[in-house]
Structure P
Amino acid sequence: MMKSVEIRDTKQKVVAGKILCLGRNYPEHAKEMKAETPTTPVVFLKPSTALVADGSKVVIPPFSRDVHHEVEMVILIGKEGKNIAREAAFDYVAGYAVGLDMTLRDVQAEAKKKGLPWSVAKGFDTSAPISPFIGKDGVPDPHNLAISLKVNGKLRQQSNTRNMIFRIEDIIAYLSTVFTLEIGDLVFTGTPEGVGPVVAGDVLEAEIESVGTLTIGVE
């Protein structure tokens, strides 16, 4: 499993920390999930063992029959902070990457029905593919980037980061009231609409304008 992530323009490697993820951060995705649009961020965690690099494979666990793709912009935290003010949030951003929040939708649905946590559905090994990062100075406006995902060459997800309900400064400020943010922490900022199933043999190609691309197989 990945132990570190790379900022590709400086070749700097950073040990990966905790993975903080937002659910339902695009209104159209909330609608397709038949869920309410949140008024405060919906947060869940993945372990660092979920990380896999560009060119790797997502391995579907034998206990799931419905695995979905969710393309997301990922933030790399570059400085430790707690109770961070919104206006200071970008001081804590080191870079951005393309990520996939792979989800065992059947396992998640069963957990939701029983009022149980999503940890298994969201945190299984290989559930967090991630591209190399680009330093934050290479992305002047992270709130206006085309984001898309193709499966076997067919477009599945297409949106723009301007559609996020909670902006990066809101996300960092909120998360830092709950968790001390540390160097190497990763923040998955939510997925737009168009999520859907993948099966063994599929090839996923994710792209975020100015940030990069991510290509992942499924087995």
Structure Q
Amino acid sequence: MNSITFSDSNESIRVGKILCLGRNYPEHAREMKAELPENPIVFLKPATALVQSGQNVQFPSYSNEMHHEVEMVVLIGKTGRNIPKESAEEYIAGYGIGLDMTLRDIQSEAKKRGLPWSVSKGFDSSAPVSHFVEKGAVSNPHILGISLTVNGIVRQRSNTREMLFPVDRIIAYLSSVFTLERGDLIFTGTPEGVGPVSRGDVLTAELESVGSLTVTIV
């Protein structure tokens, strides 16, 4: 599944790049004992990492520690480069809720060795996403409640107002490095409360005004 769909139509958009932000919520940076960045920290996932709500997240055999990270996801609607903050909204097609599933043991070992995080972040099924809503359905993406439950127990709860870099600044920065194209996704970072999951766990993510996402770890 390398495409996303809208909740109010049958439209499907093929996904290109998946651009992800790290440490975009100050409390999450603190819980990870990491400094607040001066500019967005960016990593990528392949489109093959995508799964939809109702599907499964595969726990790879080469890892013993998978963590959940709930995030607002922005869908890019048209090509742009060096986009000013004031024009960022013009390039947004819609919003969704997603999970940046992370193999924390693999990531920690890579960090110790100064190696890339790709294996810990980009494995198959590491990027579950909900259906998307058109941007007009979201009056203000900067004040949306966001949450995650695991087996019905709240693990993460915050608001997008807590993001260090808001959506317009994220788009301006990313487009200064990468040409943004229709179908690109931006995972905007996770709030505090990340933690481990086990096989059999059911995860439900919710984003105010957008909808929800449910996956099972297998």
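A few remarks follow.
- Origin of the value 3.6, where distance in nm of label points 7 Å out along Cα→Cβ at positions 58 and 82 was derived from one of P, Q: P
- Of structures P, Q, the largest value of mean count of other Cβ atoms within 10 Å over residues 26-33 belongs to P.
- Which of P, Q yields 1.7 [distance in nm of label points 7 Å out along Cα→Cβ at positions 18 and 34, calculated]: Q
All of the numbers you see were taken from the coordinates with simple rules; none came from a lab. Fair warning: this is a prediction, and the values are worked out from it, not measured in the lab. Cβ atoms are built from the backbone, for glycine too; each structure is taken alone.
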